[in-house]
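Each reported figure results from applying straightforward, stated rules to the coordinates on display, with no laboratory input. Given the structure is predicted, the values throughout are model-derived calculations rather than measurements. Cβ atoms are built from the backbone, for glycine too; each structure is taken alone.
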Structure 1
Amino acid sequence: MSEETAAASTLPATAAGTSPDNPWPLQMLSQKLKGYIDRAPSAWVEGQVIELNRRGTNAYLTLRDIDAEISLPASVWTNVLDRQAMPLERGSRVVALIKAEFWLKTGRLNMSVKDIRPVGLGDLLARIERLRQALSAEGLFADSRKKRLPLLPHRIGLITGRDSDAKKDVLRNAALRWPAVEFEIREVAVQGNTAVAQIIGALQELDALPEVDVIVIARGGGALEDLLPFSSEELIRAVADAATPVVSAIGHEADRPILDDVADLRASTPTDAAKRIVPDVTEELARVRQARDQLRRGVTRMVERETDRLASLRSRPVLAAPESMVTARHDDVERLKGRAHAAINTAVVRAADQLVHLKAQIRALSPQKTLDRGYAVVQLDDGTTTPGTRHEVVRHPDQAPAGTALAVRVAGGRFTAQSTGGQQAAED
């Protein structure tokens, strides 16, 4: 024992410390693996039974993931299986409590089923409802997130089963309503463990195509288990993240997977989806004819109304006899001309009378009138007779001493004289 203890003390404590010169014994690796695996807790898992073999008190089964191509072999005591009310069969959907075990002598890892329970329809419905409520609380079903479908999509993306009746229903009914409709089709698995991955891949591929205006996910009716992929949380979140409007057309009216809640439009059946994504060409042509008729009636009413207004305007006196307007203005012009002439004549006569009066006043103040009244103008006569020559007027006796030659102007003419001298007039 002392030698074994001494040898153990020289071994590395961890696997990272081992080397070609200082390796672990195989026993030590196996013991450490067993100790690590034994500490791992048991876990409840969900899957589908694809193989089941009984061998005495033991049974061996293989579970496969619901949504992925992943399988896991396990063993179970037959008494665990016998406790079930209904015997398990291949294809059953179950939840199992699994504990990993490491067999030390053989170095094998075994998955031991401690308990197993079939998943009934009630359990599936309750699980779907819990997921529906959780996603609704996140707001994934809010109306504000839903996108409007185009009135007339240029190209429709269709995700459906391979050569399925749902595909035929959508194509046939859409073509009947709008013959020029175009489709971008992706055929995928619509049930089974690969359905979710294939549907998501097709959805993302169509969502990336700019010419695709709307995407339809269609499947015919089926059992609840067959429609489970359309309540997958992964698929629901992929639809919520899609930029292109998505239409859900799964099963019949009574079927309602979670996809119906997150889709931008829920169609009760694939046929209903075809009717709701494209308009009916017959109805649209009828609406065009109706619109044209309404437009024609509107134009006709407007023309008739304007015709009546024009006739009403033409019947007015000013348009019935337009020369009356000119005649009335002519009479006004003649009347104004007469008034203008009368006013001018009156002004001229008044001005003429005023001119005569002013002329009389001027004449009364003229020197000639003074002379006509017997007055005379005495000027010094310097002997010049040039016309226009002005002579100095005698205003004081000192200007004409005795012997001064004078020129006297009277009313009848002019004569000369000689001063004899004079004296200053006495002041009053």
Structure 2
Amino acid sequence: MPTTTEHPGGPPPGQVLPRSVRLGYGSGSVATGAFGTVPGLMLLPYLTDEIGLAAIVAGVIVFLPKAWDVVLNPIAGRISDRTTDPRGPRRPWLLRAGLALAVAFALLFAAPDLPTGLAAAWVLVLFLACASAYAFFQVPYVSMPAEMTPSYDERTRLMTWRVAILALTILLAGATAPAIRDAVGGRDGYRLMGVAMALLIAVGVVAAYRGTRHAPIGAVQPGAGTLRDQLRIVAGARDFRLLLTAFVVQALAVGCILAGVDYLAEDVLDSTGAVPVLFACFVAPALLLTPVWSAVGQRVGKKRGYVAASLFLVAGSLLCVLADRAPAGVLFAAVALSGIGYAGAQVFPLAMMPDAAAVDARRTGSNRVGVYTGVWTAGETFGLALGPAVFALVLQLGGYRSGSGVAQPDSALTAIVLGFSLLPAVLVAASLVWLGRYSLDASRVEP
């Protein structure tokens, strides 16, 4: 018996989703938050300080598997568009790919004691496996809201739950992963941390699969033509293209921030205990302000809310330039200001993307939401992966010295601060060029 409530023409207009469905869907962010946070925070330091790779080589290893996702994600979207299953077209992929991701992640940091080259190869292969599994979890997961409700405002409410759980997960994973590593120390610390985060991912996967079993999901009618044909149509969707570009540039900025946290704490602040504090300052505002940003979006529109959130993120990042000369309290306050903007910069684009996909489906009569989502998650993955690679390049240019406990020259400390602060601020400010030209609002989205 099918467990998914399916409506041939899609969910009824104006339908308000039950709280259990919102919570069930949002719980998938436990998996996406853990995988999106921990490699960005821990993998680059693992490669440079534990394995001993040069910063630029480590950056390439972090980047390549995620670059593969740029190719794989649209394919995953098209496959999920064409999946026929009594549980719904997307849900089976949540379980299959999500559990595969958890297993691969547990192995990522579990390399035996190997020579440097072989240890690097282990990380590259396992991170590639993680990225591939993640594509087949994330794309169907992000595709679901456009099919669960046709309501412009209901999608914002749905994303509010998702982003709140995402923020809580980022806070939990970002604080506990370094703490587990530091409590045990060395390779064993990384191994235990990897297993703990894999279990967290598995919890999110199972919760999302079970929590969406009663979600009202319309019948999927995939668009005709080849994947190349559909990608060409998606690329021609002006508002989607503008929104995606802005989001990818901001993902690049967030990737730099995440990559810089461990280096900022250990090398600039000379305090490994500062890592969870920095994370709390960045993410905790999202736990409190995500509903506030949602209310702002309903009052002034998603685009204006997104612009306002971006400006908060720019201001906080600029203040972080003072990290190496101001008291630590000033830095923490600046990071908290960035966190206020980060909360809104997650709510709004995630609620706006389904709008663009739904407008296309209504206009053409063909549901390409999987392809839209595949392109979207490919862009997000690319930005978040490119961030650590760019940050690694900044470290290399600053003369960063790889190895555990190595003293860094002043040029490397300056590079860490600028890569964490000024570079993200410039990137987020630049994203507003594309966001300012986005034109979809409630009058154009509601059926």
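A few comments on the model shown:
- Ranking 1, 2 by mean count of other Cβ atoms within 10 Å over residues 282-289, the structure that comes out highest: 2
- For the structures shown (1, 2), distance in nm of label points 7 Å out along Cα→Cβ at positions 34 and 130 is largest in 1.
- Comparison across structures 1, 2 (criterion: distance in nm of label points 7 Å out along Cα→Cβ at positions 50 and 186) gives the highest value for 1.
- Entry that produces -0.71 once log10 I(q)/I(0) by the Debye sum over Cα atoms at q = 0.07 Å⁻¹ is calculated, selected from 1, 2: 1
- Label whose coordinates, when helix-only ellipticity at 222 nm (-39500 (n - 2.57) for each DSSP H run of 4 or more, over all residues; to 500) is calculated, return -13500 (choices 1, 2): 1
- Relative contact order in percent (Cα under 8 Å, 6 or more apart) from the coordinates reads 9; which among 1, 2: 1
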